[in-house]
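There are structures below to look over.
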Structure P
């Protein structure tokens, strides 16, 4: 099997680091590893509830087909996006509305599933002693739950979101709805997380480099030598509490996303999930932060 020596060395480090991180999490709290897993379970439950809660997903499409006298569902959009014949304006408007609702439900289901995958990938990277990449996943999760709310309230946005394929189209969509995204995230207590995760993980800023940065300056034979390293393992064994706080930050983000899951996706309507399991998860995350606040109040305040 072909080797990629530089990358293989990094993978070998991952194999060594994962057990160390597992031990660190367990030492902070025996409940922390299970709590990280519980968020995965909640995403699976939300996805299942979404699938059970959409009713007849294709009812709007079938209604549009019947109204337009079509037998091929693939032709509905081609027809309704053309100028309607005289006297058919209301028929075409109703068909477009039904198509938008279908896209809204389908897109939001995709985003709910993707948020679950992104969370699992974030935890996997934390186990590899990485922090910036998990934060990048959190940033996209925040944007995703906000887009779910936008598509739920204005289903026509779902078609715009799906149709934005080129770089120019994607940029135009971003600038068109960015202020709406932030307006949703602020009352949900996710806007600051969205901004911080973006600063740390999505931009070329010092805060995103500092966790893995190691600089050593020495003088030898009257010559100054500076050794600069940026480590993939963003973990300081002399200050592990910073890493633990990053883990809790990710969990807090999930708790706030779960708390708004039904508001953004009314199809997620399982009463046990909404009334028992998500509040229980929130209480456990609160307990973890209280534990950290007792342990390192200075770090939590900062």
Structure Q
């Protein structure tokens, strides 16, 4: 009698699903996505996705990363929390809510559309309020709160939703920790051409104007990416890593007892090895000032 190992069967199911998704998207025309929005700050640094990585993705370069069962399960936990939470919210008498709303947005100056799917839109006292849910680990949520609010690339994602829905002037960004269950909520309000951020749960803070990132800044980055694709020109790296003597990526480097980390976007990039094995890699590695 053969033995059944359920996790092996689960690995097979998830692998088959991943292959089916890859085949489905193979050859499809490139589109922009809110989750890959980015913006260049006044300092010259970038927040959000790396245009070099997006360039290779648009070119159909196969991903180098092989998802482990653990990483796929983590994403699955996030999806499960999302479904559970919105099913509960639909039972509230304070509003009515629709979830999983998608669309395509044409933006002046861009040749490619922005393809999006926002988590929900609630009707509250006759006005529409957008809702976006993010799941994370407790340590990540603690860091986010200490640093004063949502990640800037998450705010850029919400900016896309505002552009796609000009009748919405309020958007709630909800963070839930997968391990501790702790949660925090922020309200982003559109007032003319400006956006304001307020923490609304578990405590209420004061509103502050969102500065440094903008709708126009995100559009400019997308225009740069489209130009690179049109001219077949590889964009420069937007982030950097530490390299060891063998030229391999180091996540952390320690100097005088202090730890420094390679940039997040590089550590989790689908093309990390391809990018950091190029002849110019050592000239562009991360430096400690």
Practice task
Please state which of the structures P, Q yields 1.8 when distance in nm of label points 7 Å out along Cα→Cβ at positions 36 and 252 is computed from it.
Solution key: P
Exercise for the section: Determine which structure produced the value 1.24 for Cα Rg over 2.2 N^0.38 Å, calculated from the coordinates; the candidates are P, Q. Expected result: P
Practice task
Work out the source of 15.6, 46 here, i.e. which of P, Q gives that when Rg and Dmax of the Cα atoms in Å, for residues 68-211 alone is computed.
Solution key: Q
Fill in the blank from the handout: Value -10500, calculated as helix-only ellipticity at 222 nm (-39500 (n - 2.57) for each DSSP H run of 4 or more, over all residues; to 500) from one of P, Q, is from structure Q
Exercise for the section: Work out the source of 2.0 here, i.e. which of P, Q gives that when distance in nm of label points 7 Å out along Cα→Cβ at positions 92 and 172 is computed. Expected result: P
Practice task
For the read-out mean count of other Cβ atoms within 10 Å over residues 156-163, a value of 22.4 was computed from one structure; give its label from P, Q.
Solution key: Q
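Coordinate-derived values only; no laboratory data. Just so it is clear, the model here is predicted, and its values are computed rather than measured. Cβ atoms are built from the backbone, for glycine too; each structure is taken alone.
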